[in-house]
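Engineer: In what follows, structures are represented as structure tokens.
Read the figures in this text as sums done on the coordinates, not as results from a lab. None of these values were measured; they are calculated from a predicted model. Cβ atoms are built from the backbone, for glycine too; each structure is taken alone.
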Structure I
Amino acid sequence: MHPNEGNQSQQILNHPFWKENSPSRRSCKSFYVVLQKMAMQAQWAQVANFASQAILHLNQNCDRLDFYHLWICALSELDRREDLLSLANHLQKMNHEFSVYYSLASLAYLFAGEKKNCKILLQKQWESKNINNHFFKEVKGLFLLASSKKEKRLKGLNTLVKNCFSEKINYIQLRNALKFMSKFSYENAMARIYNLMHEKFPEAHEPYIASALIAIQQKDWNESIRILRQVVTDSPGNTEAILALTHSFHNAKNIEMALLLLEEKKHHFHDLDYDFHLLSAEVKDSAARCSNNKNFCENAIEHYDAAISIAKFLKFPFEKMYLAKKRLEIFSRNLRDSAYNSKNIYSQYQNQNDLISQKFKKVV
């Protein structure tokens, strides 16, 4: 945990929101802003915890919506699929109390990878005409944008962009839109959303990360390092910034800093994080070749194995990783053989010295 996180938790527990038996709209909005700022710092475990507690503290369904939405997105960031499915099921059952819960259940299903259930709920909402809330528009846009058909993706893009510029839009929804858009080449739309986010939420890091990624594309490593260092300082758990900064250090030939950053921040990544394992393998591969260190070789090979295994499961291409791993294995064997031969040569040399010494003593 970052030193500031403990202080923030205490501040949150002391927030006036908890002191009111039936929190006012003003208190709800104020507390939501606090959690939103935690989300900007990628403190997703804390966000999930406090959002769920806030829901239990609230009496009115309409006051709970934003906190449910925040909870869903935090669980998605934490890759807690089973929790997302449980929450989706819970929200679906609560639809008789408030129709907007179907929209939130759809989002939870979508983030859990259950596109079929998401589609069923979207159709039910369409049939019942419960389509005027911004949560429905968000999940509809995200669902269409995840389609394999270009026409549907364009329709989803238009829906998302329109929703992003609506009055009720929040930081998390802008972030979700950017996350889904980034899978395709929608640079113009993304530029508009980044500008909007920077204007409405100046503390958000995404626009700065976008600037750093442009610097990375231009191979301006000093500029990307400058921007990303500040982002990681402000948001220690921002895994996207951590990976981008490590990548920048690696390409700037500053292997030592890349290694230190990976070691210092590894607790922010889960065991099945493909990007973390691949980048760790590449950095430690370089370190092994620079230092002729067999421990780096072994560690890099372990990360290559993990990345290849995850890639196979996700149906990602893995041939380049496999070849890189094989080349490193050859390098590692040569390293061992070289060390073994050097040891043998030294041993033979020592034996010859001993024989010469003995003969010399006999002569004397």
Structure II
Amino acid sequence: MDEPTPLIRTTVSGLKILVVEHHSSAVTSIRLVFPQGSAHEAAEHSGLTWAALAALEDRGERHSSAGDLISVEEKSPRRETAEQGNALSFGVASELSWLSFDGYAQDTRRGLTTLREVLKARRHGREGVTARRDGQLDALDEQQLTDDATLIEQLSMLAFGRTHPYAQPVGGTASSLAALTDDGVVARQRELLQPQGATLVVVGDFDGQVVLKQATSIFENWLNEFTTAPRAIAPVMPSRRAKVHVIPRTPARTTVMCVARPLGDLKQGDAVVDVFAEFLHQRLNATVREQKGYTYGVEGVVIHHTRGRALAFCSRLAAASTADALKVFLSTVDAATTPSDDEVARARATLQTQRAIERRDAFGLARALAEAVTLGQPAALGERQ
């Protein structure tokens, strides 16, 4: 699959606009990405970026000078967008956060305008913040270790250390959410929603030159109120110490085992690390699953950050065979130092196929392109001037 060639323009305020034509279906995907995420928050304010973006798509509130609620907007921008058949959403990761509009290609200009209006309005309000906070606190109470987001969070803590910014939960902790205020949300919105360093990615079934002009016209008057450097993230230091963490699960009929290792001591690039991870994934499946039958599958992930990387593998093991399965699992990891040429070729081919599938539709391509550019990896997606 040919890599995309974005049309690129940068506004005077520092907003980078990338437009990619993608004609597989009549849809559009727009992502406005900010180069700050949960890792840039102080620990006592974790979850603040999430709350600041969540408030943007809620209904606005008006209060009296005494602080009493006077009125609430009839419809939130999220609801208005949904009634048009499109979707407005947001997200937060360790080093970036975003607002997105996904919908029909014919609504591309409407999507650009919607995002710009959301930025102007900067909706917030005590009632909305309180409702979001309470819902998130309930979600924390209901989290299960085997939920995808919870598991990645735990793996990040194991690999990077519990006090490292990369281990901070995107949605906050019970203590940080308890201290969440509307004033804090307003301040975080003001810090975060600046064009300097932000990236607007537009992918869809349209004329790229036309959309580039539209995007430039709509966002060219978005100016920086002020610029502030995001909180610095310390590099992840390599560790030679092996640690074992046991997390009880009740009730449980299987044993979930995970192995996580920081890669701060490796000089190889991301492409090499990804190929090695896929090779190890295939070898673990061959031994732990196919040869021994201790599991129905092994899952692996490479956690990529600008200041550190980590490799993690997990498997749900038969409880009665936990001890034997652990020995096979760990011995396979220890022995996986010299993959054969065939294993490397198979891993590389698998990765290429997976990435081609991920970028086959406009939504997947927009996600991949936005993340790569924001984290300083544009070459990986064929960005050319």
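Engineer: One of I, II was used to compute volume of the Cα convex hull per residue in Å³, for residues 107-266 alone, and the result was 124. Which label is that? Could the numbers behind the result be given before it?
Structural biologist: Values: I: 124; II: 206.
Label of the originating structure: I.
Engineer: Comparing distance in nm of label points 7 Å out along Cα→Cβ at positions 27 and 235 across structures I, II, which is largest?
Structural biologist: Values: I: 3.0; II: 4.0.
Comparing I, II by distance in nm of label points 7 Å out along Cα→Cβ at positions 27 and 235, the maximum is at II.
Engineer: Something else now. By the measure relative contact order in percent (Cα under 8 Å, 6 or more apart), tell me the structure among I, II with the highest figure. Present the calculation step by step, with values, prior to reporting the outcome.
Structural biologist: Details: I: 8; II: 25.
That would be structure II.
Engineer: Still on this structure, I have one more. Which one of I, II has semi-axes √(5λ) of the Cα gyration tensor in Å, for residues 171-250 alone, as calculated from the coordinates, equal to 20, 15, 11?
Structural biologist: Going label by label, the one that fits is I.
Engineer: If you don't mind, another one. Thinking of I, II, which structure, once distance in nm of label points 7 Å out along Cα→Cβ at positions 291 and 315 is computed, gives back 4.0?
Structural biologist: Value 4.0 for distance in nm of label points 7 Å out along Cα→Cβ at positions 291 and 315 corresponds to I out of I, II.
Engineer: A further question follows. One of I, II was used to compute helix-only ellipticity at 222 nm (-39500 (n - 2.57) for each DSSP H run of 4 or more, over all residues; to 500), and the answer was -25500. Which one was it? Don't skip to the answer; put the middle values down first.
Structural biologist: Working: I: -25500; II: -12000.
Checking each candidate, the match is I.
Engineer: If mean projected area of the Cα convex hull in nm² is calculated from each of I, II, which structure is the one that comes out at 21.2?
Structural biologist: Checking each candidate, the match is II.
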